[in-house]
1. For which of I, II, III does distance in nm of label points 7 Å out along Cα→Cβ at positions 57 and 177, calculated from the coordinates, equal 4.6?
2. Figure out for me which of the structures I, II, III the number 14, 37, 28, 15, 6, 0 belongs to, where P(r) over Cα pairs in 10 Å bins from 0, in percent, for residues 105-192 alone was derived from the coordinates.
Structure I
Amino acid sequence: MNLLFSDYDGTLKPFNNNPNILEKITFKKNINSINKLTKNNNKFIITTGRTTESLLNEINKYKINYDYITTYDGRVSFDNKNKLIYSLTIEKYILKEIKNILNNKPYYKKITLYNSNGLTTNYEDIIIIIIKLDNKELYKYIMDLLKDYKQINMKYSLFTNNLIISINSNKSLGIKKLLDSENIEVTNENIITVGDGLNDLEMLKDYNGYKMLISHPQLYYNIDKTTTSVNKLIKKLINI
């Protein structure tokens, strides 16, 4: 049995808003190959930085067959029956601390909360918090107050003035968590990964990884094997 973990945007779906004819054909071939793959005792998993809600909208729109999905860069996983396999939520005591910080120094414009399913309005089972800051110095203040929580990942964007808070994770850790949760035993060689972005680097290095022909520069320095499409990768590696 082989497990194929594929990134979505730029990999399984090789286009954004305005696909050309070649990209449309490639996408259709990718989906058809997945259908053949999963009928031959193999499993297909989409792993993405998207929210669960966003990915499921795409899956339903394009009728993509899958066994599991992992979203938020490995922080959440569901099976194809929409059963939650695992979720890496921010601990309640940390959420309480974040709320206290923001209430004491409310220099922010907006707070966006995501749980395992997508957008939410209350502080329950939170996966990611995005804080739109009003004062550009506030992110230093918040990060300093939360620096002792080593399990927390904090990223600040100067461009958007957003502070993003989540539990430390990546797609490779998400793969391990999924395998452990589902008691799936398979060698690393039979765990095939493919992606094009920097957030795919760990899973490509840790498993049988393939970068897309057009990928983030760091993938070219670290990943030797390359494919031009998910369809061609399936044909190359798996007898279907």
Structure II
Amino acid sequence: MTHTILLIEDDATLAETLRFNMEREGYTVLAADDGIHGLELARRESPELLILDVMLPRLDGFSVCRILRQESDIPIIMLTARQDEVDRIAGLELGADDYVSKPFSLGELLARVRAILRRSERRATPPNREMLEAGDICIDARSRRAWRSDTELTLSQKEFDLLTCLVRNRGIALSRDLLLERVWGFDFLGDSRTVDVHIRWLREKIELQPASPRYIQTVRGVGYRFEIPTKDTDTHE
């Protein structure tokens, strides 16, 4: 199966090097050298992976990531020449799947590409039918739909997988590393901050008061635990 990758990079030498090596690996590579053109290609061609530079003319990479994440779950690897941790956090909070700082080795980038595409293939395989209920939360694993009371939740792929993992293991404290393995895959090369970001997004969608969550509890020093709240008891972190 041939995978299509969209590369948005304005450094012509780097873009050509990456394109040549990814095509040698068997990938179909589309390329754009500015954010506007890249956004148009992403919408028109629906690639299976986006490699996105942060510093781009016309529309920067952060803006491209934010716009696309509102429209689709396309996996995104962000590239940057800046080493500041704040940039990495910003990229992850906008919904990037991975973040690579320049200079990087070609082998490392290709390993991250292969890992993300493997996870995407596994998600594309429909699971056996399974209904999960926990308090007001109901999940249909086969159709990948979830509800809180009678309201259907709008969840990204990873938010859905994370919620499903938590509900299946309700009452059990799950470490960030375990959640990374279960939801993102054992070959995920990111860090545990990814879990914290997605937990925050998930709380905003299922909790009545995200700042005082009743379903997804923080277990300090460990990770998170899903609880079914009682109607007359408030649960705090």
Structure III
Amino acid sequence: MLTLDKQNQLREQYRQINQGWEPATETYAALVREHVQPGSRLLDLGCGRGGLIEQLVETHGPSIVDQTIGLDPDWLSVKEHRLDLPAAVGFSHGLPYASNSFDVVFCSWLLEHLETPEQDLAEIGRVLKPGGVFIFITPNKMHPIAWLNQAIGRFSAVQDWLVERLYGRVAADTFPTWYRANSQAQLAQSDLKLERLDFVPDPTYLAFNPLIFRVMCWFETALPKSRRLHLVGLLRAQK
């Protein structure tokens, strides 16, 4: 079984042999921190039970929680949030907030699940203040692992079984993936301005033994930049 702890150990090995590389999650966190200012209003889309907001507390202090609102479609996740975060149950295609409400909207591992991303991105643009930013981390649709996931996803029972057996995650923690906002071309169609897009390799998702890990390290290096596994990006609302 390839647990998250094991993946993180392999990422540290990859970091040692690729000086300057950092996991996409670190790039994403740094990008959000860079755009959080005193008094900024933040929206954590798909907030779950915690995540990046917990890291922001460490760097910006407890007051960052009062500056942030969470939104998640899962009521239990909102109820069990590890911080006393003001949060609501809802979806990004119908945000229950006034226009021009937030300086920063951020989300992790959400874009791949959007069935109608043009509507979601329009809503995000509506609630952002002029010049506000939307920061995200998501899989790259152009990576072969995404192709494999899309193919397996057509057989949901098979996908649930594989997720549980290979990664130790229960099926209830997985959601349908559409990959309709997961490439540079798709993101550029939004009315928001695509200001930054990083393509970040990661060889750990199929590294079930040392040999496969070495093969995946080579494979990630051989792939063109535009096909690397993860996207970390920033879209900006018009001023």
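Throughout, read-outs are computed from the coordinates displayed, never taken from laboratory work. Given the structure is predicted, the values throughout are model-derived calculations rather than measurements. Cβ atoms are built from the backbone, for glycine too; each structure is taken alone.
1. Working: I: 2.3; II: 4.6; III: 3.0.
Value 4.6 for distance in nm of label points 7 Å out along Cα→Cβ at positions 57 and 177 corresponds to II out of I, II, III.
2. This value belongs to structure I.
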